[in-house]
Structure formats: C-alpha cells, structure tokens
1. Of the structures labelled 1, 2, 3, which one yields 21, 57, 21, 1 when P(r) over Cα pairs in 10 Å bins from 0, in percent, for residues 167-222 alone is computed from its coordinates?
2. Could you figure out which one of 1, 2, 3 the value 0 for helix-only ellipticity at 222 nm (-39500 (n - 2.57) for each DSSP H run of 4 or more, over all residues; to 500) was computed from?
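Laboratory data are not the source of any read-out in this text; all were calculated from the coordinates shown. Given the structure is predicted, the values throughout are model-derived calculations rather than measurements.
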Structure 1
Amino acid sequence: MLFFADLHLHSRFSIATSKYCCPELFDLWARKKGISVLGTADALHPEWARELEKKLFLCENGLYMLKDEFRHDDCALYFGREVYFFVATEVCCIYKWDKKVRRIHLLILLSSLDAARKVSRRLELFGNVSSNGRPCLKIDSRDLLEIVLSIDSSSLCIPAHIWTPWYSVLGEWSGFDSIEECFRDLTGSIYAVETGLSSDPPMNRAVALLDNYTLVSNSDAHSPDVIGREATCFDTSISLDTIINAIKTGTEEFGFSGTIEFFPEEGKYFLDGHRKCQMYTSMFTENRICPVCGKKMTPGVLNRTRQLISKESGRGNHRLSKFWRITPLRNLLSQLSGISPKSKRIAVEYEKCVRTLGSEMEIILTLPLEYIKKSSPELAALIEQLRNGNVTISPGYDGKFGSVLINV
C-alpha cells in the first residue's frame, strides 16, 4: 500500500505555532492533504501528552487514531481517508563540545505514549520539558540518544533539518562536520537524517558522509495547513513496525519509496544572504561578508553542502531514492488568480478542489490531467508544468522563503 507520512510537526505548545495546532485539526488537514500517518508532535510536553492520551486510542498496528467523538464535523467530506498518529517529538540539545557551543535539533520517534511519558520524566533532569513543546535541554546529543534507547529500544532518533545554520547537526554555526562527530560511539544507532526544506536528495547524496543514511522529509509544520509540504513515501502496510523498518533500511524492498520535496531554492536558508540588505549569493566565500553593510551574511545550505563535499575524497553514491518536487496547491491557485495564497478566496477555492477532485497529494502528483481539466483547464495546465519541473524560482535566504512560479 502506497502512503505518505509526515512525522515532524508541532503543537500549539511550541514557540511560534498556531493556536489551531490540535489533534482534531491535524487529523482534518491530513485528510485534505492526503497524509496517512502524522507525528503526534511534542509528545514530551506534559499538558500536550495528556491531551493526546485523552483524544487518541491505540490501534492493533501499533499506531494511534483520533477517537470518533473528537473528529471534526468535516472529516466525512474527504473521501473517507483515515489518519494514524506516530508518537513523535522534536528536542533541542544545547551543550558545549570541543570548545564550541552546539545547538542540535533531533526528531525522536517513540513506540508509545507510555514511552514518551517515561522519556519526558527522565529528561526533566536536563531542562524544563513544560516550557516549550520542543524542549531545550542541556544535554549532549549522544547522551540523549543513549537515554531514549535505554527507555524505548524501538525508538528512532533522526537529526532534524540537518543543514540549517542555527540548530542542526551539520549546521555551519552550531553543528558538526559529520554525524559521527556528533554521536560518536552511538552513531550506529542513527539510521536516517531529515533533509529540511532547503535541500533535496541530490544535494545530500553529493555529500559522501551521508551515504549510509536514509533521507527522510517532513513538514516541520507550525500550523495545520502546511502539513505535508514535505513528506516521506512508503509502500508497505501501515504499522509502527513496518515504518520503522522501512526507515532503518531505506530500501524499496522494505517499503521505503522516497520523499516529497520543496524545491530547495524555495527554502528559507538555501543561499547565503543578508535579509536586511536584500543581498544573497550562490558564490562560495569563506568570510561571507555582506557587500552593502559589511556584516556577516547567514550561511546557506547550498554552500554548506559544498563545504563538506570539498572535505570528502569521493562523492555521493547510488542510494538516491525517488523524490518528487512540489509546491503547495494554494500557491498554484494563487498564481491563477493573482491574489495571496492566504486569502479567503483561495481558501474557498482550495476547499472546492480537495472536496471534488481528491487530496492535495493526489491532485499535485497522480490525478490524470484530463480529470482535472473537467474542473479547471487552467489548473491542469499549471500542474502539468509543475510535474515537468518547468518553474522559475526566486531563491530563499537568511530566513526568507523563496517563491516558485510555474512557467506556462
């Protein structure tokens, strides 16, 4: 069975998130988007954990579902799609290693809400797990991994958005130059890395130090409407064990089918840049000085990957799995109408599409163009060009998202 999973998102208890980040609306938006498995988000946060325990129930496949009494009234409008929840959280480790402060974000996948409760209690020794849905902990990433595995041997630790400059395992300002340097003797317990919005599989596979890791993608959603902007694709039965096994192996034989990707140029850290001066560059320089004000530019993911390629004797290998680059359906509708994708009119048009044509993933990726033409020839023309990769992109930099224009 082919399905999509988005395992990294946040609850309303995380900093800078929407008040609508709740299980009911996660479930509803996953149906609209065509996502079958969602991360629970912020499973270590005590208040959010209590809400999850109240509103979810454990299924035979090891995953959770929303109880019927908490389902949104509109759920039935979306083709009877079912949504499962995988217990997950992101944590931020801040610590000093080798005379440098490290700030590492990790995605933790756990086998149960009970395991999450036990991990949360243990990690209270290293920070306030109630202060933020993504807790900031004063603990070495390697030591956190050891604790999580000692409590839940089935858990997975996945370094999150590995290239962003501020908080990631390979981030230029806060991370390391390899996965092994970060996790040391426990590196063998790291099976996958999350590429983030500003990179895609070809960029990652050009860096040989990532050869042995499965590349996964997730939305890192801070509001329900952006669920699925990136996702991981599986072709297997939907269960806790099959998903874990597919991620560990990273092969089609065990159900790993690839990823749904942003165009990396659209990510907000793709190029080196300085947003205040509206300056950005793809040229690689060591000092990265803004030519306008003389201050340091924020390093981009493109040049960070180039840095680590230069330190390797070889280049990436044959493990390039399938991937599909997309841009959200609302952006396509916005291009057709010439108004903001966040406008009420676009929201109405979006609802009409996903209720009459199918989920967003189906519309963007697989629905026959002839079928879409019956509803909107103009939308079908845009989707055809998007599927062919015929786009023009204004790149993102220094925290500013890029923009994608479909060429027609």
Structure 2
Amino acid sequence: MTVAIPLFTSHTTSIDDFSEIDSKFAGILTRALEEQEISEHEAVVLFSAEGSELRSLIRVADELRKRAVGQIVTYVSVRNINFTNVCYTGCRFCAFARRLDDPGAQWLSLSEVADRAVEAWEAGATEVCMQGGLHPHMPPNHYRNLIIAIKEAVPDMHVHAFSPFEIWYGAQLADMTYVDFLTLLKEVGIGSLPGTAAEILDTNVRQQLTKNKLSSEEWVEIITTAHKLGIRTTSTIMYGHVDSPPHWAKHIKLIRDIQRDTEGFTEFVPLGFVHHNAPIYLDGDARPGPTIEENLRMHAVARIMLHGYIPNIQVSWVKMGPDVSQQCLMAGANDFGGTLMDETISRSAGAPHGQHMHPESFQRLIKEIGRIPAQRNTLYELLEVQN
C-alpha cells in the first residue's frame, strides 16, 4: 500500500484553514500553530487523524518544522559497530540476540572494533554508533575499554555508544553507581548516548515486550543522570506492536518533560516495529508494525508535541524505506538519520531496506522533496550545506 507524498505546496488552502475538519480537532491544531503546548489527551485526538484531518495535521507539523529548523534536511556519516550479539535478556521484539553456542554468535575484539572505527574515519564518517548485547561473560571494564580502543585509534571520532540498558549492565558489572560509571565513560571519551532501549515507556507494554529489561523508571534515571553530567543523548520510541495512541502520547509527553528539565536530548527518533523475524510477532502476539498513515501521524504529532523543546525529528530510513521517509520529512521531520554502515539490528529483524545509504543518495532524496541537504555531526552542528 502506498500513499502520495503529502507535499505542503500541493494544498490550495491556507495553513490555518480548518473549515473542513471537526471543530475539536481544528481547535487543537490552532493552538499548535499558536505554539501552545499540546496535552497528552489532545495528542491522542491528533493520533486519530484520517482524511482531511490527517492532511491538516501534516500541514501544521510541516509549518512548525519550518519555523524550528527551516528548509535544511540533515544527515550524519556514521558506522554502526555491534560488538556482540550475545544476549540472554529475551526481548520478544528482538531478532538480533544470539546465545553463546549459537552458530551466529559474535564477539568483536578491541582491535577489531578499533579497526572498524579507522575504516569508518577513512570513509568519511564522523561518528561510530556502538551498541551490543548483554554478554554474560563481559569483563567488568569492557565498556570503558571499547571507548579507549576507538579514541586511541581515531582521537577525533565521536563515540555515540551504549543504550541506557547497557549503562545499567555496565554499572552492575563494575559495581558502580550510574553517576560514577557515566563519569568514567565521559573521562575516557564517550561523546553521547543513544536513547534506545526505551521502546514504550509504559510498564504494561514493557511487560509484554520483555519481562527482564530495564524499567521505565530506570531508563529515565539513567538518561537524566547522563544529561546532568553533560552527556547528550537521543530519544526514541518503538511503536506498532502491542501499543496504541494513548501509549504514544504518554511516551512523548514524558520525553518532553525530561527535556524541559535537562535540555539534554539532541533529537527524537520514531522507530517503527520491524516484525518479520520478531518472536512476539511470530507467536501471534503483535501486529506487523505501523501503517504508512501511522508513521505519518507519529512524526507529525511528535513535531507538534515537542515544538519548542526538541527541534530535530529524525526518520528511520532503514525501517521505513526511502519513500516513506520522504513522506515523513514532509510531515514534520527534518533529519534523514545516518549512513549506517554495517547496520545489523533492524536487518536481523527483517527490515528490507538495506544497511547503508550513501551521502549522494541522501542528497538526491532530499532535493527531490524540494529541501536543502546538509551533512551534520552527532550534535547537529552543520558540517557542509549542499545547496
């Protein structure tokens, strides 16, 4: 199923002409255009948008995107390094994890990790994104040593590494508090943290996805601790499995509340559930990921709810594909994500859109929707604007 790219310029009505839609829905969009904060309940209403209401939602989100960041669409040159896929957590949405004795089990040595970072730097990458499974035999100082290995090999490489779940695990292994463990990682060169392992920050949903993973409260504690130490992070949501719009609205509001307090998030990244090889889907307990319309609503509502707090909304091309990503870039998003050399987590789950995107492809796709491509670094500093 495909839908046309919702080009804002194709609309003949003005941005605030809501005469064809429900008055309650129109009132929420009017408040959004006035840059008033949208409540959790109002966000649930917006998530119900269909037809003309969906078109109006997209127009408003696109307008707020233009006010926040202009016409530039950014991307980052990054290599993924998944240093191990051995993990016993048992997340039911994950097709990446392997047991120690599985044929596909992987453990990269420190020198192999360093070599991959060097190759990435020589290919033009400014960042390595490093995450892995929770290996049961991981040495207590391994997370620290991974960063040291990369920084010794490529001192100027930005190390974007370790989800809050990995921080929890590393602190346990090292018998340290979150503050002390994160301080140690900062001292040896960590640049920022991926705000993954969030999934949906709702206890009931998390219990269905995995019973052994980080709680919502622990995720928030680790993220806010990192922010207080001056370590920036991303923020994410994974949607389209056993969740629903009230969960989405609650999750985004929590992200907004954290950002109000810490100002530590660099971006918000909606991650659609990739179902193909996921155990929870194969067991018949989850739906097959979000629809195209749900992807559009998610990016648009996120832009509206987070306006004034988080300026950057990223699309996940590896999960949605280039075409739907373009549509979401016209519905409130402004970042195309990373080149993702060696992406394996989504690929293991069955994502069909490849594992690497060349900068030239980003530039072409961005220009196709009438926007200006620009390469950025991890912290959204522009490196090159490609007019």
Structure 3
Amino acid sequence: MKLTPIAVAILTTNLLASCGGGGGSQVDQDSPISTTPDTSTGTTPPAIIIKTGFITGFGSIYIDGQRYLTDTSTISVNNQLGQDVSSLKVGMKISLAFDETAEGETPEANEVHYENDIEGVITAIDRNNSQLLIAGTVVSFNDLTHFINVSEAALNVGDRVEVSGYFDSTTRFIATYIELDDYFDNDSYEYTTGAVSAHDTANKSFSLDGLTVDYSGASINGQISDDVSVTVSGTLSDDVLIANDIETHEKSYRGDFSQEGVAHYEVEGIITAYDTTAKTVTINGVRYSLAANVQIVGGTTFAVQSFVEVAIDSTTNEIYEIELKNRHTDSDGRVKGVISAIDSTERSITLSGQRYLFTNSTRVEADDNQYFNFDSLQANDRVEIVFVSNNGVLEIQRIERERERARIL
C-alpha cells in the first residue's frame, strides 16, 4: 500500500484488523518466545503487551485515554518503516507494543503499526444514509468519523480516499477516519477488508459481503477459507475485484512485531458473533475462545454488537477479561459553540449554558492538525462537540477545536 506522507498525516476493533461479522477463524498466533533471566544481572526482562485500538489524541499517542510515549518508537505506516508520529492521525486504528509497567507509570511504545482497512476511488455516495461505496465496499460514516483534508459535504464520486474503522455485526463498515488520498505516488489498486464467504476453490473466487473476488492470479499470504478475515488489493472490473494480493488475518493485531516475551494482547472492537455452545466470540473477524473464568468489567453480561476491549492470554489464546465500553459507535448530538467556562477539577467545559464532560475516551481533534488536550483549552475557543448522554450527564465523545478563537467584545 502507498505511504501516507508525513506532511499531511491519518477513525477504529478492534481495532484492529477490521473485518466483517460472522464466524472468523480460530486465532492462530505464533507461540511467544519465553523470556529467560538475564544472567548478567539476574533479572527478567519486562513482559510485552501488544494493544490494538483507535488513536484518541496526541502528546505522544493516546488510545482510549491512556498515553503511550513514542520518543523511541519504531513507527510503520502502511508497511513503510521509519515514519514519524506526525504521520499518524486521530481515528487511525493502530497496534502497538509496550513494556508492562507499574501502576501509575506511563508506558512507552516500542513499535507502532498502522495499516488502512479500505483504500480506493469513491464510486457512489448516499448522503441520506451517510454511506460511500469504495472498492466495492459500503462504508458508513457518522458524527464520530474524523475527516482529513476533506469534509463529508465536499466528497465527490471519483475522489480517492483512505479509510480506517471496523465492521459491526451486520457487516456494515463504520469509518473512524477518512482521508482524501490525492497523492501523486498512488498505485492504481483498490484495497478492501472483510470476512470470506462462498469460497469456491475450483474457480478461485470468494465473496466479501456481496463483492466477488477473483484470486486466480493473486499472491496469497495465509490460508483462504470461509469466515477468515482478509485484506485484498486488486482492480475492479464489472463489480468483480480481480485480486493481485491477499493477506489473511489470523492474529489479534496488525503489523509484523519483533517483540519477544509477549504476556498478553489487548483488542478493542465490536463482538460480531457469540457462540454460547462453543464458548467463543468473534471480534474483528478473529474467533477467540473464552476462558472458563473470564471476567466481565463494566457490566454483568455481553452480547453480539457490544463494543468491548478484551485481554487475550498469549499462551492459551483465550480471552480472560472483557471490558464493556459505553457508546463508542453512535452519539446523541453534535453542537458548535464558544467555550464560556472551563472547570479543571471536573474536566468540563460550558457552551451556551450547557456543561459537557471530558472522559478518558474523549477523542481530541483540531482542524489545523495541531494537536491539543483538555489543559490547552481556553475560554473563547471555538469548538465542535459530539456527545452522548449518560444518566443525564453529557459526555464528550469527540471535540474539535477550530482555527480561530472568538473575538472578545
């Protein structure tokens, strides 16, 4: 895939290697290499955690309110190593590896990997239903989608875009990030992601949510079968994607990590399938077994369409903890206005007499791509807020600071 230029920039679940609902394949991760004591010091190296989720802010990198330092990180963007953190954007779904730290310490990311989920030319736009058709895939956008170098209203058929996000249980792809992709060095291929169905080994074809893929001439990394998540690049011809390259996703993360001694994996995403008999759930197209004593955090039960973060044991590949996330996929409203008051203690701001509360998962954006955080907000800043009502409290899901501050009269 093409490299996202540093000068411009990046929107997860999972995220994950996003893929369609349905069964998914049993996760087949390489067994991690066990750590052994360093005989020169008599100590054991810290355990490694690999986490997949959506960028919610910067000042290093934030995922769901947790900061990860990036001063010494190796960063890969669309398989191009050696990138700078400025090439990443809010809404991108990334995977990163970090050393396990003591409570209260800020972890430092050793490696960061980003790969887009969908990339190609828009062939249809349905603004009434907030949908785009890209690479034969229906992409939904909403008030939580982060647009880069373009707005929803300015998108046109024929524009080439790059998309990051996740599938829900209805196989609808929800974009967390859409960037206008008008760089001169683009290749001519279309890229899409999904779960394989109607696999025809004789004719070397399969379906991705209704899109027929012909892989008779493709290079294949992995084993294709029904319910396996794949990323496909190729050329559209009469509603058939003629594939030139296919990569299967049988891991809980994207990217080629060089880390050893992985303790566990953490993954955000929507549960797209739950087999109560086999005790398995599918997230981002990968099927995981549930540990016998799986812990549920933030509630008492989960179901298909629940947005969750799961912890996966690296040895057994079983989920041992499921954390329920509140309203990550939709919102209750969007407002624009000027900040009239800021309460640093409760971390809230007031617009037009209404108080809005920051949370750990609040996504922070700026239309001039200058990153900021709550502490840098000032009275008279112009902002746009997307919010959700939680027991009467209006919680900010996404906040964007506009370029110009209001004139003080």
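1. Details: 1: 21, 57, 21, 1; 2: 21, 48, 26, 4; 3: 17, 41, 34, 9.
The correct label is 1.
2. Numbers: 1: -8000; 2: -13000; 3: 0.
The correct label is 3.
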